[in-house]
Structure formats: structure tokens, C-alpha cells
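Once you scroll down, you'll see the structures, which are given as C-alpha cells.
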Structure I
Amino acid sequence: MITPKEIKDKTERNYISFLQSLVEQRPFERLVIRGDKSYTKSSLSEFEREIQLIHSHSKEKKGFGYALDFQKVKTKYLGVQDLPISIYFDNEKDFLKFLGKENEVNSFKSNVEIILREFPALKDWIIKNPKKVIDNSNEWQSILQVCQYFKQNPKPNLYVRELPIKVHTKFIERNKSIIRELLDVLIYEHVNTEEKEFERRFYLRYAEPQIRFKVLDKTISDRSFSGIDDIAIPVSQFEKLNLLIRKVLVVENKTTLYTTLTFPKMDDTIAIFGSGFSVFNLKNVRWFDNLKLLYWGDIDVQGFEILSQFRSYFPQTKSILMDKQTFDKFFEDDNGTPTNISTRLNLTDEEQQLYDILKTNNWRLEQEKIPFNYVNKYFDNE
């Protein structure tokens, strides 16, 4: 037989649709929870106890909550008995008091009124996301202030903490997710939809990622950087460089970047710290298009996934020191990090075969464990 807990669980499943009906100004409709049409237990005392339990939580006993409709049903073992075939709520008050949601709904109604008075265009968003209205119930005054500012200044070109809005300086940073959803509706014609990051999406200034690189040709460092060979600049500036080079080496780990100075002299070459999957910061460096690009990462599944990512930006990319011969020579039984990637990667057949072996066995050879003399010998022939 259905229990009071099951009744409450089924009632709660109707809560979101109830909130939506409030926004749409639809009157409360009787909510019916289906009861039992049969009973298969053989103990009369257990039957009576279950009936008593349902009664004890009903409106008849508590003064609020669900009402019960009984019907005589022939049971398998106990003959004809009265079973609760229908459990229902006739009005909003009983429904909310049973769920303990009166205060929450009052707050919801008040916030919906405030939101729609300020921005009627958000009605459809509220209908789709009533729970988010509740989850942010104490923040709506500040959220709407932020939205009002962007409505009037859709492309501020300021840092978040520079915005002249009377909210806590960290408020926007803490609430980017909800604010983004609202601005996507309110200023959709001014949104950079190709960008996911909040600052770029809404034309704010932001602290750009830095591209760290080493110039491996002293002639270039002297000519272009006053002899400086270890450099970090914002990605937008890196994209504008005009270096007379032929080759770029991208390394996965910072330690490896430090050791590039021990490499044999490499004419017309720079080495870049790719910082793992952050190689996406290089995707718009169009002066790479006609250069020879080398990628050197860990021999593990993530190393090959990063290689695949980088090669999707620059198809001419060649992997180095990420082959099975190198792996077999220096592997020390280290475990890697499992991956959930199941799609075909942008790898050569040989790379894919090694990737599959690494994935199956969860193996890893970090690039730092490859001896310098082996690396230098490779670059002597490069």
C-alpha cells in the first residue's frame, strides 16, 4: 500500500509545474495522487496498520494536506476491503502546507513580481527555471541591478570590478552563471555567442592568459628582444608577433621548457610552454599556419589528447619523442590518469595505436623522465 512518504515524494514531483502555473497565472487545479487498486498482503493487522498510517497524515486528521477517497476492492487474501484509490489536494494552501513550502512560495511570488516589473522579457526564462528563482531568492535586487547596467551599457569594455554598480565587488564573479543566462535573454543582440567565458561573451576586459616562450636562436633574441630569450606576454600580443622563424616547438610541461636551453643550437626556432590543455590559447595564432610545428608532451592518454587538440588548430603539427620506441625504452611502470574520451582522436595511425595501449593499461611516461642525452641526440638530427 502506498505510504505517506511515497505520497510526499509524488507530490513534490508536481512542485515545479505548480511554480510554473503561478507565473502563468493559472488557477490551482486539483492534484491527484494515484493510490492502490489492489492489495496482495495476507496479514489483516498489517493492512489495518498501513491504513491507519495513511489516515494519520491526512487532512482529516491534521487539518491540512491530502484528502482520501476509498473504494471497496476485493483483495487476494483479505476479502473485500476499503482501499485508498485516490489521494488529492483540493487547494494551494493544503498542497503547500503539506510540502512545507508556504514561505518559499511567498518569496517566489514576490521575486517573480519584482523581476517581471523590471524585465517582462524574462517571463519565459522564469517559467523554464523557477527553481533558479528560488535558489537565488536573496540576491535578486543585486542581480537586477547588474542586468539593468548591462541593458544600458551592453559593451562596457571595463574589468568586472570596475563596473559602476552598487553591488559587492565580488558579487558578479560569484554569480556569473545566473547573470549570463539573464543577459543572454536581455541583450541577446549584443552577446558574443561564440565565447563561453563571461568577460569575452559580454565585452568586458579581462586578465589575458600569458604565453610563455623561449627563443632558441640567439640571433633572433638579440634582434627582436634585446637579447632576452625567456619571455611571457598576453596572448593578444603574441598573436601579433612577426618573428622571422621557421619552427615552433610546443612542450606540455614547464620543466621541459626550462631544459630547452640545453638543446643543441636551433636556428629560427622558439619553444612554447603549452601548459597542457591550455594550448587552446594558441588557436588564433595565424602566423603559425606556415611554420613547422612540433609538439612534445607526456606519453600518456592526456598527452595524446592535447596533441589531437593542438593538431585540430594546426593540421601540420608533428609529434616528437612520443613514439613507442621511446616509450618502451624509458617506461618505468608509472600509472596514468584514466580518460573518458571515446571518440576517434586527430592522431596518426602509429599515435593512435600507442594511445590505445596507454589507455587500456593506464600507463604513463612523463617527458621529464626521458634523459637529456637522448633528447639532444634527437634534436641533433632534427
Structure II
Amino acid sequence: MDELSEHLDALARDGCYRVDAVMKESAFETTQLVYFVGANGSEQGPYVRKYLDGDAGLGAAYERLWRAQRSGRRFLHLPLVLDCHAVGSRRVVVMEFVRGETLADVVYRCDPSVALACDVFPKLCEAVRELHEAFEQAIGAKARRFMRVDYAYQTLDRLPEGLKAPEGREKPLGTAHAVWCAKELTEGCPIAVINADDFYGADAFRKMYDYLSQAEDDDKFRYCMVGYQVENTLTENGTVSRGVCTEDEHGLLAHIIERTSIHRDADGVIRYDADGDAPAGEIAPGTPVSLNLWGFTPSFLPSLDEGLRTFFAEKLPENPMKGEYYLPFAVDALIKAGKATAKVLKTSARWYGVTYREDLASDKPVITAAVSQMTADGEYPEDL
């Protein structure tokens, strides 16, 4: 099905519901109570329909849940997702309507108390445990065979002392804040940070390990990043955003600027679209770009305390509902202040992404063949 047909199909599915009530309205989400209307006018329901802004991040979580449930997984504490599709830049989720009170309703009715907390929190913990076990089964248990596995959770109330998220904020506070939330688990240790939906390749991890195993701060913090050639990080199924890097004569990161909507045009030239006041432009082949594979000495996480305070004071007020504290911004600020350097570790490895469903469909045979060859070459264990 081509892109236009998928869009028209999504619109048709969306038009089969009658809105009975709007349950929630925010900058990122509209939640409605709806009924499905059949061709003969008969109705089924009620159901809950959510329109989720593409920037919210929740749409991807609902889509993963939908796919897991379609494959046969059942979750005691989560509603059944009936449909999940895109309409323009928004993700539409239709799920079963669960009758009962919300947590806010219960607190309002009963008034906050220790007794209420003792009653409610075990139930919340049971729901979290179910999600935790599902992730552990799919990811954690496999990784635990080779390394220690701990979990840190990014929430809006986990902040340096004295800071508070803006009232009504729902969107996470960015990748730098996510890393800061692992502060207690990584104290005193060098750390590497990766995205969850990228295939980086063994060469990148090897170079990262070699650097961090001997890195020490001196008069500056000595960090690193893996730089991929931009042409090895594109997808045929859309555009990508990349941190385009400039190095100095010592191979250190001099500047990093986020470019959005990077793509290769029919003439073979790699271009990025205009973004706000920034004009469109071209990127030369071989230009190193960041895929958020960073290496830090133990000094980095404490430095994020100050960085978060600066972000809350200077940047977040400009966009309190959507502004984010990104990892590249945190590193760039330390470099500009003369407090840190970041060595650019070069790799010629090809990036494989799973940001788009189409990536999985089109690249799966290529990824499977590549991993099989790397396994045969001893890069990965056979029973991974």
C-alpha cells in the first residue's frame, strides 16, 4: 500500500467513530469517549480514542503495546489496544474503555492519607511490575547473561533539588535528563550512552570500550563520541535527524548542530530541510554525524545538575510544555565553556535503524545477513 492509500485508509477508519465526550485535552493529547458506527448505523462501544502529538513519544509506546497484544501477549493491568495508526503527524490509538475511577478521582474522593497510599500503591507497583517483567523477558534476561542489568526510570518528578516541572507538563524532559536519572546507578563509573532503536555495530562499541577503559579527566573533562559517516546513516523510508559534527585539528569535537529532515535526493546529494530560521543546505559525504553514542567519565552526571538548573532557568520558560534538554546540547555547552573535550572516534560501520516500521520490513534481510556474517566472523556469540 502506497503512502497516499495508507493516509486515506487511516482517515476512513478515523471517520467511523462518533464522539460522545472529550475526556482530556492538552498540548500533546486529545482523549475522547467514542462509539464505532457501522454501515447500517448500529453502534458499538464505548471505546477510548487518543490523538497523540508526534513529539509526545507516547505514540510509539502504544504501537509497541498494540503489536505485542496482536501477537498474543496479554497484560492484566493494561487496556486492550484495538487499533493504532497515523493521521498526518498524529498517532491515533483506539482502546477498550475501562469503567471505574481514575487515581485522581480516588484521591479527590478519599482525601490524601497514609491509609489511602497503603491501599493504592501496592496496586500501582503490581502494574509497574508487570511492565517491568515484560521488558525483562524480552531484553533484560538476554543481556543479563553477559552483564549486570539495572533499570532507571525517567519521570517528571525526578529532578535536582529545588526544581519542579511546569504545571501541566506531560512530555519527558529530554535525553540529557534521562541520563541524569541513572545518576545513582552509575556513580563513580565511566558510562556509554546509546539509543534503544539503533544498531550501532560491534566496531563502535569496541572503540568506545577502548577509549573509556583508559580515559581520565585532567584540567578538562575528557569525553568521546562515535562519529558515523553521514551517508551510512540514512534510511530509504523517510528522513532522519542527526547531530552534524565539526572537528578541530586534534580530532576533538568543535561543534555539533542538530539537522532535521536529512535525506538523499534523486541526484545523489545529501540535503537537509530548512528548520525555523535555519536555511536548507547540503552535507558532504564523509561528514561525521552523531547517533547519540557517547562516552563519559564519571564527571559527566554531576555536571548535569548544573546543566538542568541552567536549562530550567533560561530555556524551558521559552517552551514550558515541549522544551527538552538534549544530550548533545549538554555536551556542547561544556565544550563552549572550556570545561570539556569530546574525542571523535571514527567508524565506517553502517547504521541500521528501527525508527520506522518500514525500516524493519525493507532492512530486515540485510540486517539478518549482516549479523549472521558478523556472528560467523566471531563478532557476536552464536547463542545471543
Structure III
Amino acid sequence: MENQKIYLKSIASSMQNAYIFFFSLGIYFVYIPWNLERLELEETDLGLWLFIFGVINLLSNQITGRIIVPKIGTRNIIMTGTAILAVCPYLLITVDSYLMFMLVAFPFGAAIGFVIPSNQTTISFIENKTNKIYTPLYQACFSAGSLSGALMAAYVIKQDINPEVTFGVMAIIILLSVVVIYFLGLPRNEESNDPIVKFQFPKRHIFIFGLLLMFNFATIGIIIDWSSLWLTRDLFAPLFLGGLVIVFFNAGEIVARLFASSFIKLLGEKIVGGYMSLLGATILFLSILTSNLYLIIPALVLFGLFTANFIAIVIRQAIKITTDPISLTVSNLTTLGFSGFIFGPAIVGYTAKYLGLTFNMYALCVIWGFNGVCLIYLMSRKQN
């Protein structure tokens, strides 16, 4: 009974941290055009920053899962990463040179690599101990945080509040999250004593699940980075509607993740993760064929609804079939997954030039259909 209370507090700690983490990112993303103009930077400069940020994030993922978590535990590294995050967005909007702007990418990328896999390790460990499903609800905090952060940014910009004030207050709120983690985070003596692991290539089944996550994160990155431009340029959507597409997609994801536990208990992980992903991809593909904006928008909502729990189910399935420590498994999965988020949208930047954005959206649907079929096959093979 005492363990149950500790676990529930830890789940609450990870969820509030994820929400505040993505709330701050949601605010900063809205300020990116303003910040580039302030520093007189080009889109290529932002591209280089994102590349550095991404590489540091991937390295941090690996170091966190293999060395840091086994050494000091998830709570300590989550507090460290969150404290770093409190400072980074403020630095980005106050630095006055190209060099300093680029240098902030290093601690920012490292902080996310510390926090996200460590929180997921905590959630997965508790799921393993209690045989309950928490990952989708935890991931709903990602969507809710980034969505509410973007809305808050729109509000403070409309009120003409000084960005330094906005990000200063945000830094204080993030530091309060560190205090919550200190009191509610999973105590070191409650965690599994995972050994420090030297780098080695992931085992075959973990690598396969990681590839599915890589395709997943790549397509999510494409939707976030390119769907607004696709709707406004190729389908002539009004600018405000193109900007709202992420809101629609996130809304579908949030609903699916809030009720994921009930869906999975009712239908099973194979249907929710595999068949529903295949259905979502099919609906979006067919809507694109019509070129009808008012069919594509609700299709994107359904796509978010049907595919939202794929990540959680892949992680759960990977952990079930491996003898590796949870921290190592999560580290390998998130490294492969986030590589898709970093490089997928970049690839579209080149293919769109020659094949168009609509072609890439068709390809996105095909990739998602492939993901669904692969997960169905892997889970059927495991059952047999």
C-alpha cells in the first residue's frame, strides 16, 4: 500500500513536469520568428541550431540511460535537466550574438535528453511494477502543455508584454517544478538498481521497435513543421486555418491519450496500437485524394485520435520482451525515435522541392500504414 502511494506521487510528479516542460517549449516556439528577426538570423541559422540541438539531445539520451540514471537515479537527473531548462529559453531571447545563440543549443539539447527518457523510465518502471497503463496519460501532458503554451504565448504577445518578463516568470514556474519533483519524485531506494552499461548496438528486437518509433516521430515532426505550409500553399487554406491544424491534431491526440487505458482494456493493445493506426492512415490518405480542405481537417483530427497511443504501446511491448534494464531500453528507443523527429522534417525540405508537399503527405500516410501493419505482425508473432 505504501509503495502504491509512492508510485502515484511519482506519476503525478512526472506528469506535472512533462506539462510544464512542453508548456515552456510551446511558448518559445511561438517566439522563434521574433527571435530570428531580433538577432538578424536566417532560416539556415535556425536549421544549424536545430541540428546541433538534435545531435546533443541524442547523445544525452544515450548517456542518461546508460550511465547517469543507473548512477544517480531518475529523480536527481530530472531535477538537474529541469533546472537547466528553466534558464535556456530566457537565454535564447536575451543573448545578443549569433555565437551565444548557437551555444545555448548545447545545454538545451542536453536538458531534454536528461528529462524525457528519465521521466519515461520512471513511468515504465511503475507500469512494470503495477501492471497498469500510465504512459498515454503522461504523453497527453506533452500535447496539452505545448498547446496551452502556444495559446498563452499568443495572449501575452497580444497584450504586448515584454518577452523578458514572460520568460522570467516562466523560469520561476519551471524551478517550482523542480521543488515538486524533489518531494514527489521516485526515491532512489524505490528504483531498480540498473547497472552502468557501455555503449553497444541495441538488440535486434529493440532496434526494430526503435525503427517504428523513428518513423512515428518523423511523421509527427512533418505534421508539426510542414502541415500548415501544405494547407495554405497547396490547398489554399486561409492563414488562420493553416495555423490551427496543429491545434486540431493535438486535440485528437489529447482525447485519445486521456482515455487510452479504457481503450486498451476494452480493445487490447494490438487493436489500439496497430489496427487503429492503420485506420487513421487510411482515412487521412483518402481525404487527401479529395483535395477537399473540409474533409482533410477532420481527417487530421481522426488521425491524431487513432495514432496517438502507438508510442506508448511500442514502448510497453519492447520492455515486455527484453531482459535489458528499463533505463537502457528507454534510452535506445528514445534515441532512435527522436532521430526521426530531427531528420524526418529536414528530408521533407528537400523532397518537397522536387515532388511537392502533397506527395510527402501521401508518403506520411503510407509510412503510418506500414507502422500499423508491422506492429500487428510483431504482436501476433509474440502471441504465437
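Numerical summary
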{"item": "Volume of the Cα convex hull per residue in Å³ - highest-scoring structure of I, II, III", "result": "I"}
{"item": "Which of I, II, III yields -28500 [helix-only ellipticity at 222 nm (-39500 (n - 2.57) for each DSSP H run of 4 or more, over all residues; to 500), calculated]", "result": "III"}
{"item": "Of the structures I, II, III, the one that 8, 24, 37, 23, 7, 0 was derived from, the read-out being P(r) over Cα pairs in 10 Å bins from 0, in percent, for residues 96-231 alone", "result": "III"}
{"item": "Structure with the greatest value (metric relative contact order in percent (Cα under 8 Å, 6 or more apart), set I, II, III)", "result": "III"}
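Bear in mind that the values in this text are calculations on the coordinates, not laboratory data. Just so we're clear, the structure is a prediction, and the values are computed from it rather than from any experiment.
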